[in-house]
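Pasting the structures in now, so scroll down.
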Structure I
Amino acid sequence: MSNSDCFSDIGYKHPNGDAAENFLSQIQLLSLGPKCATRGTALHEIGHALGLSHEHNRLDRDYFVQIAPRNVRPGRIGEFYRKAELEWFEVPYDVGSIMHYSARTFAREGANAMLPVDANFHQTMGQRGDMSFYDAKVLNSAYCLGKCENKPTLNCQNSGYANPNDCSRCLCPKGFTGRLCEAVDSGEFCPPFEVTAKDEWRSLSFHSAGNCSWLVRTEAPNHRVEFRIKYLKMKVYPHGICDDDYVEVKYKDDFGLSGARFCYYGPGLRYLDGSTISDTDRILVRYQGDGGSFEIEHRQTRVDEEESFAWL
């Protein structure tokens, strides 16, 4: 159905309020109004229909985002409550989930209702380009549970997991491919996809249309990758969130998580002026665009183990 709003129940709701014996044969109401008939919004509402709740309603959200109640529109603070009853199938919190609100969703004019703890994710939070890897994993866990239970165990790499439609292969995060997600998935016309970070700053850049991935690894053990954005020229998004054209850097210790996306570099984004140090000795850089360009500088830096885990 369609009216002026976008909405869907979270999971199937019987008209009488009872659980249907055969819910798969029932009709689920979902509305996409004229202002929200986009692919990303449709995926968000379909996610609700299949049972996904908003990511920022998770109990562990305060480790990843900060809510500013005074900046929330009157009557909308309930959108930001944490909910103990949600089921997430042991999938980690993902700021880049398609079920996550942006900073300005239900915010007062000119204000941010919510900000990521890691400021690099400001242009990632609220993306509506596609479902994240972990969005899909939650649904696979809910609807395909046990499909690979009696099959040989796969040693999936880089946060991959057994594909319920083919238990002999792994499902891989974007940027990786292969039966076990062991290889970097880079485009046909992309530069070499394995890069070594050395002691001096080195440049990684691309100036064309394409979908490319690079795995940057430190040359020496017991080091981390330090990187900084040197130059960006991408499609300008009026809402300031990177949906389709962007460069993404995955620098956490879980490559299944959405990385920090960058698509605009200018006034108001001063946090890009500094550098960031990875959790491990590797980062994955992904670019997808229709003709933009970027330059990232990287080097290896030594980090004592005690210092690198001090935030815990």
Structure II
Amino acid sequence: MADKGLLFIPDISGFTKFVHENEIEHSRIIIEELLENIINSNQMGLKISEVEGDAVLFYRFGNSPSFEEIYGQVEKMFCNFQKQLKNYEKTRLCICAACKSAVNLSLKIITHYGEFSSYTVKDFNKLIGKDVIIAHQLLKNDINLHEYWLDTNTSPAGQESNQLFPEWMQWQHGIKQTENGNIDFTYCMLTNLKQKIEADPPEDKTIGRQKIKVLRAEKTIDAGLVTVLSVMGNLSLRNKWQDGVIKVDNINHPIYHLGIKFRVVTRQGSTVFYSSSFEDMGDVFCLSETDERKTQSLFITLKSIA
């Protein structure tokens, strides 16, 4: 027998283009972290049925939640998602296509209250029912922009008065045509929520103004800036080009970015470093790495001579 419950599906907008047009190594990491961000933003006690590549199928059996509860969840999930994108861009040092275009991703959310059942296959909890199909069909629609909350007329937001809505929230009506008939829904754009979201200020890891130049070296490299930056950002290759480095380990993130922490092992011992600054001036890139005690920094300037 089917039970009634809420289906809640956040879906990453721009996922297909992002994956098809970009390098798989960094795009995979970015999508994985964004999906984790979505899951960690769950404040309603929603259960996960499955992760569907670019979406998470959440559900909760029971009475229909209030509009305030659903909107609170939509707002938190969308804002946390957008904040992570802004943090990516704020600390981004990698100039690969995936890292540069991540900021163009967004989130749409489908909510639908209906009847469905759960069943278990091996260790996987699956959902089945007509309303599960309806919720998935609504992911494909004719809404031009792709950062919105779409809600069916059977769920609270489609029934309650406009007095409950935030001032910016303008609901519009839509119809999804399917082989089994039309599905009525309402939707509102979430773009206005982005106006209040700012990236976290990066922690200052620089050595400060009191600096003494100890050593300077210069080398001409027969390669493009993008290639050189890619090699420099791959810390596992650091011992291939930086004299005295035996290895780099204890790296706290797979993508080189402002604030990344890592340990450099030399014959004299080991030192923990942070990527501490970065400046992109088009054909010139300047970056620095500073030890955790802020006693030494490596400054690197890359300039195109082509």
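Read-outs throughout are calculated quantities, based only on the coordinates presented, and are distinct from any laboratory measurement. As the structure is a computational prediction, the values presented were derived from the model and not from experiment. Cβ atoms are built from the backbone, for glycine too; each structure is taken alone.
So if we calculate FRET efficiency 1/(1 + (r/R0)^6) of positions 86 and 150 (r between Cβ atoms, R0 = 25 Å, to 0.05) for every structure here (I, II), which label has the highest result?
Top value of FRET efficiency 1/(1 + (r/R0)^6) of positions 86 and 150 (r between Cβ atoms, R0 = 25 Å, to 0.05), among I, II, belongs to structure II.
Output the label of whichever structure in I, II has the greatest value of Kirkwood radius over Cα pairs in Å.
Top value of Kirkwood radius over Cα pairs in Å, among I, II, belongs to structure II.
For helix-only ellipticity at 222 nm (-39500 (n - 2.57) for each DSSP H run of 4 or more, over all residues; to 500), the calculated result is -7500, so let me know which of I, II that is.
On the way: I: -2500; II: -7500.
Label of the originating structure: II.
A value of 18.4 was derived for mean count of other Cβ atoms within 10 Å over residues 166-173; which structure in I, II was it taken from?
It traces back to I.
To which of I, II does the computed value 0.75 (FRET efficiency 1/(1 + (r/R0)^6) of positions 134 and 230 (r between Cβ atoms, R0 = 35 Å, to 0.05)) belong?
The read-out was computed on structure I.
Looking at distance in nm of label points 7 Å out along Cα→Cβ at positions 46 and 206, point out which structure of I, II has the largest value.
II
Related question: Give the label, chosen from I, II, of the structure having the highest value of distance in nm of label points 7 Å out along Cα→Cβ at positions 54 and 174.
Once distance in nm of label points 7 Å out along Cα→Cβ at positions 54 and 174 is worked out for each structure, I has the highest.
Right, here's the next one. To which of I, II does the computed value 2.9 (distance in nm of label points 7 Å out along Cα→Cβ at positions 94 and 238) belong?
I
Follow-up question, since we're still on this one. If P(r) over Cα pairs in 5 Å bins from 0, in percent, for residues 126-221 alone comes out at 2, 12, 16, 18, 17, 14, 10, 7, 3, 1 when worked out from the coordinates, which of I, II was used?
It must be structure I, since only it matches.
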